[in-house]
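These are the structures, in structure tokens.
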Structure 1
Amino acid sequence: AELARDAARRAAVAGYRARESRPVEGRGLWVRPIETSPEQIRASLDRIDAAGFNMVFLETVWGGYTIYPSPVAERAGMPAQRPEMRGFDPLKVWVAEAHARGIELHAWTHTFFVGVESGGGPVLTAHPEWAAVEREDVGKAGPQPSRMEPGYYWMDAAVPAVRAHVLATFEEILRGYDVDGLHLDYIRYPVSLPYGADFSYSAYSRQTFAAEHGVDPYTLTPESPQWPTWNAWREKQVTTFVDQVRTMQERVAGDRQLSAAVFADPTDGLAKKFQNWGAWVDAGTLDFLTGMSFGTSAGSVGHDTAVMRERVGDVPLYTATYGPLRGSSPDLMLDQVQAVNDANSDGAALFAYNQLNARQQEALREGTFRTPATVPHADYRAAARSGAAALRETLRQATA
């Protein structure tokens, strides 16, 4: 039985090694840090490095907390740091140790989503007036969670104090830490279909829209002549905030990257969540995108990648796949990475480290990620040289 198991494993590894391993591509991994000591962080990064990843999206702001000690949070009346991480600065260790291994470290941040903790967690406990309000919850006391994204609490993207606080947090990260970039997640409204479950009808949004357009949006329906104006107004709140982040990033840390996790279908993202990432691409606001493909097959993620590739043009695109989260077989996970590559993505990003099992790690290490790779967006000239050198070597071997 042991010999049979060993033979099966060796056959699987041989199959992994037959797969293409590209010399120029992004190999991203989302990581929710649960490590509470430098030693644990080093152990996690050793594992990530061994699997062949060259980019980490480290969850730096989530659930209404920062993983590092934050004066901005403290000034806003919130806890300065996640309680389980007090006593040291995890972000500083993650950055230093990732760079020591040649891995990019991007600060993954929840933008307007503040968690699932009852009442909206530390942010909405301190500032209930910042809450995004669902149409069906108008008039209710206190922050309420989304119906379409059950249990999720959100801030209203239009409220000036919300925008100022989030922007200050992002600037704090870029000024205080040598991260390679800022990675925006939940850069949108909550899911706002069907009618009745749409956002946000906070007092500020209603009053401001009424002052600009002469009607309280709460009185509108999808059949109202001004409904498209209300939709465009909400989309504008997100897009102008991305513009603000870009302006701040260029002023504070012009050498860093600004990226966003977006929904694969640009039409769906705009219609349901007012996330017009196509406009961000057109304006050159982002340095690269990670498009989220939730498909369970290689064909579905390949299709999503092709749709995104056509829309983004030459902007670097790394398609997010969910093999680790879904517990996919190693072969299916590699098939999805290959499908992403075949559809002209610049690489794949896997969700997430916390669910990456030993068999999947082995498949990446022995297969698609077995040779070192240059991240395309980091240095286009170096990436081109690496790609050309690899092509020359392949041709030499083929003609020897």
Structure 2
Amino acid sequence: MNLNLSSQICIEPVHGENLWLNGKIDWNMGLLRSALTWLSEKTGKSILKLTDKDYQDNSLTQLLDIYGSAYDVNIQVFNDLQHTITGWPGGKPNADDTDRPERAFPFPKRIIVFSPHPDDDVISMGGTINRLVKHGHDLHIAYETSGNIAVNDEDVTRYMHFINGFRRMFSVENDDFISQKYAEVKEFISHKKDGDLDSRDILNIKGLIRRVEARTACAYNGIPKSNIHFLDLPFYESGKIEKLPVGKTDVEIVSQLLDKIKPHQIYVAGDLADPHGTHRKCTDVVLAAINEAKQNNVRWLEDCRIWMYRGAWAEWDIENIQMAVPISPEELRRKRNAILKHSSQMEFAPFLGNDSRLFWQRAEERNRATAALYHRLGFADYEAIEAFVEYKPI
């Protein structure tokens, strides 16, 4: 079953300054944003301070011909970007939502955040999750894969030592079974060589470690246990970096959850730069389930919006952002604390990649950089911003 739906995600293409330096083009808002962001950065001016001369000196005279003056272009792009900023990602009740990225009603909303691994939710949108919970929405977190191969053997050994010590301390019944399992795990790890695949027992223990961490992070964010869903999509369970093909069962699992919750909002990973491909496959599965729901004309989808976030690897370009959620210093600290609950994914996680920064450092620096860009363009000086793009099923 080939579900490469992520290739169908429609983001307005922007080709950098060469596009508007090579003659007249058909301008859309994405290109206008990109051009004015480039011009603002090049001149060191905020958008509303750009002048006719700035346009003329930087080969953007065609915009003056179209719009009449720098002011007219500036104010249009400034207002468009300003309307992306909201402190109410679930919509603000009893407020005019004409120029807001998310509608006011229904309120509160039923919301599902799909997280490819058991920490992508807090890494990618931990501040927004905190805000949605604070505003009283019925927030569900769906962890799509077990994440078991991203746990070191040292963590397994540490937890097994704890279990063995707990057994001895409290004289646990069925002592023989625990002792035997402890010995088997210890023996397996002691003889394991580089490249050896884990046994199913080891993979299950590693998956359990990540479940415990995810539950702890959710509890910290005020998300009840009943709203935490571990989907364990089958495509992931190869025991290797290379995953199995996405299949019908994967889509059915997601479809069943969607039909159960009937969400008003869905958040899904758009971070397709994940070096091991899990994010892309998870996105394909969710979008396939959504497209299937559309084909079946399910009623809940008529009143549902889908927002795509990015994670540890990249951020949306300014020309594509449709919702920007400001994060206060305290909320950014809470986001860091939630990420740190995933202790197996800190310094010794197997798949940190070529980037030596820890996940919480990547997230904070990315969110601060987005806020700093908005500030340079002339907007308020926020501590950090999490950014989203809306996905509309075709």
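Nothing in this text is a laboratory measurement; each read-out follows from the coordinates by a stated rule. Values in this document were obtained by computation on a predicted structure and should not be read as measured data. Cβ atoms are built from the backbone, for glycine too; each structure is taken alone.
Below are the figures for this structure:
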item: Structure responsible for 83, 45, 42, with Cα extents along the principal axes in Å calculated and labels 1, 2 on offer; result: 2
item: Among 1, 2, which structure scores highest (criterion: FRET efficiency 1/(1 + (r/R0)^6) of positions 116 and 164 (r between Cβ atoms, R0 = 25 Å, to 0.05)); result: 1
item: At a computed 0.05 (FRET efficiency 1/(1 + (r/R0)^6) of positions 180 and 260 (r between Cβ atoms, R0 = 25 Å, to 0.05)), which of 1, 2; result: 2
item: Ranking 1, 2 by mean count of other Cβ atoms within 10 Å over residues 196-203, the structure that comes out highest; result: 1
